[in-house]
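So, here's a batch of structures to check.
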Structure I
Amino acid sequence: MPIKECTRLQKEAKVKMSKEHASAFMINEIHEQPDLLTEIIDHHTGSNLNQLQLLTPELSIERLNSFENVLILGMGTSLHAGMVAKLWFERITKVKSESDNSSEFKDRNPIINKNTLAISISQSGETADTLSAIQTAKEMGATVLNISNSENSTSNKLADYNLPINAGEERSIAATKSFTCSLLQLYMLAIKMGNARNSINQEESNQMVDELKDLPKLIDEVLKIQSQIEELATQYYSYKNFLYLGRNLNYPIALEGALKLKEVSYIHAEGYPSGELKHGPLALIDSQMATTVIMPKDSMFVKNLNTVKEIKSKGGKVISITSNQTDAGSNKDNDTIYIPDTSELISPLLTCIPLQLFSYFTAIKLGRNVDKPRNLSKSVTVE
């Protein structure tokens, strides 16, 4: 993204901030997301908003159609984006897909070959473990597509193809806008690959793109309730332990929410699949343990609602993030953040926003340096 354009978005984001918070890069970067996503969608759809253009021109339709499996590599927030994308690729392209931690991948003797599309994700493009994973994948014959927010990064030079994140400069160490922009690029790539393989028809892909066009407005709606989320942070910032629970596409978002809270507030937090609760974590539940359950109105809602009831029966405190405003059971006796309703497939792009805001405000209440958390750096260049 051009520097002038990024600067414009940053200035517009600051206008939306109160003077109390405008000095922090993290909150401004959270508020840049609707405009950034709009620009990426417009760029890739061109003049015809229902016709998704090829994201990486050098990667032909024929080549996209030739891959037999997809492997997605990353660390930290990038890994969480890859975990969501794995499910997208399986659902949309019908291609066997997996995601892996870059540091584990290179040491586990993976089974890949020339028919593997390896997608590496590194916001800085300099993550040592991911660079090593790229080299391992290439040595084993895989084609590597790198997704990075740095045009001249080492990972871009190592990869066969490049897809820019286009999030603009991200100055806060905790990734926010680069996460959602990565997710958006991966989702659109899955749509394009699905088209190439005829696993989805044109009508289906048009509907997916139409849903994406509404996404920035929905994110903006969530940002407008940040005062409510700040009030929740005031209520919960003294808690020493948090659980984050989600199912399916929102399980990686639970991991990302826990990571954000750890990064900027230094509070112990863990993310789990909701179904894992009774297999150990339930023993942790008491009045001093706060649990955030990500439960949009989708096919997993009833199961998530049962999870909330289980936690409440054990005396636990629950924050629910949901788009279901009609089911009284979804918000009874627990704190609820309501988000707009959207399709199940792209819900992770929306459910992550209140988690970013909650982490930010919790850290502010604790007096943390949200832009430069202790012991962390933007780019991890050693293994």
Structure II
Amino acid sequence: MNQPFYKIESKINIIRHFTPNWFTVTMGTGVVALIISELPFLHSQLYALGTVLWLINIVLFITFSILYALRWIFFYQEAKLILKHSSMLFFLGAIPMGLATIINGCLKYGIMMFGNDNHIVAIAQNLWYLDAVLAFLVALFVPAMMFTRQDHQLHSMTAIWLLPIVTAEVTASSGGILLAHTMAPLDAINILVGSYMLWGISVLPAFSILTILFLRMAVHKLPEQQMAISGCLALGPIGTGALALLLLGKQATHVLAYIHMEALGQIMHYTGIMGSIILIGFGLWWLAMAIFTIYKHLNINFSFNLGWWGLTFPLGVYSLAILELAKQLNMQIISYIGYGLTLFLVVLWVMVICKTLLGAYRGTLFISPCLIAELNKKKEYAN
């Protein structure tokens, strides 16, 4: 049996070639951990499985954070090449989104595991503020780099553009989950208002990008084979946007009661339900387009890369939004759709995690596109 990383020239290349798209693994694993216990069977077993996946996700996130930090420390000149790369920079958005799944898991599994509600909520609250800052900075920094340091063409545009923008609404939906737990009135109001602002920072620009993506597909046809899977990313802002409206709206009435604005809270609740219904319907169209795009490329052999994780998180948050809508409307028929998508997501996650583990063991996934491009340029100049 071959030794681990046998396809890497030197093990230091694990750090040298470590890129932020590895954090999509924590996004996908995190959303599976959160949704798997929502299935209507084997509840205690699936809850235990979700807890284990959440703990594994924490280990993965810490490991990836250390590896990426080491790259900036020891290979700074090479690490900063990401600023000019036309796609890899977008994956910085995966960092706060991966952290958001851990925060949500703290509230779903951590309280039951550690038994101290106040301490776990306090930890989750502090992590949420950190995540909000990271999401806000990424949502501003990455587009600023796009506008000043990178070259983009309409024909090469894909749904990856959404990654840094969606981060803010993922944090907003986490805010809705956090508000369901007891905290000081001022903190609750700050998180509610801040979450709605993060929703606005994210969803509205995301819809602008979706409009451009529609134009790109109409003018330049479907994305090429290697980027076909990225079409599923369009579900991200739609599913998370709907989920945030539902979770925040559900908490708005009791939070705004602190400042005697219960009526506004009820309006936010009902408009959240209405808005989520519209967004979920919109998501069905993009889901159909993503399936069609992948279907058109089925005759071509898909080579595995970390971009496949783009299939998991968007589908997961979209499924969570459907399940939350079913709860709030008390409509069992809607929940069946969510259960079906959840089962498909779990199968998809198993397939992708197996391919990721194999690629990581071999070392074939530790490739930095921006570094490879720079090394190729130097070779051309040398010749």
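Laboratory data are not the source of any read-out in this text; all were calculated from the coordinates shown. Everything quoted here is computed from the prediction, not taken from an experiment. Cβ atoms are built from the backbone, for glycine too; each structure is taken alone.
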_When distance in nm of label points 7 Å out along Cα→Cβ at positions 80 and 104 is computed for each of I, II, which one produces 3.6?_
II
*The value -24500 for helix-only ellipticity at 222 nm (-39500 (n - 2.57) for each DSSP H run of 4 or more, over all residues; to 500) was derived from one model only; which of I, II is it?*
II
*Given a computed value of 18 for relative contact order in percent (Cα under 8 Å, 6 or more apart), which structure among I, II does it belong to?*
I
*Match the computed value 0.80 of FRET efficiency 1/(1 + (r/R0)^6) of positions 96 and 232 (r between Cβ atoms, R0 = 25 Å, to 0.05) to one of the structures I, II, and report its label.*
II
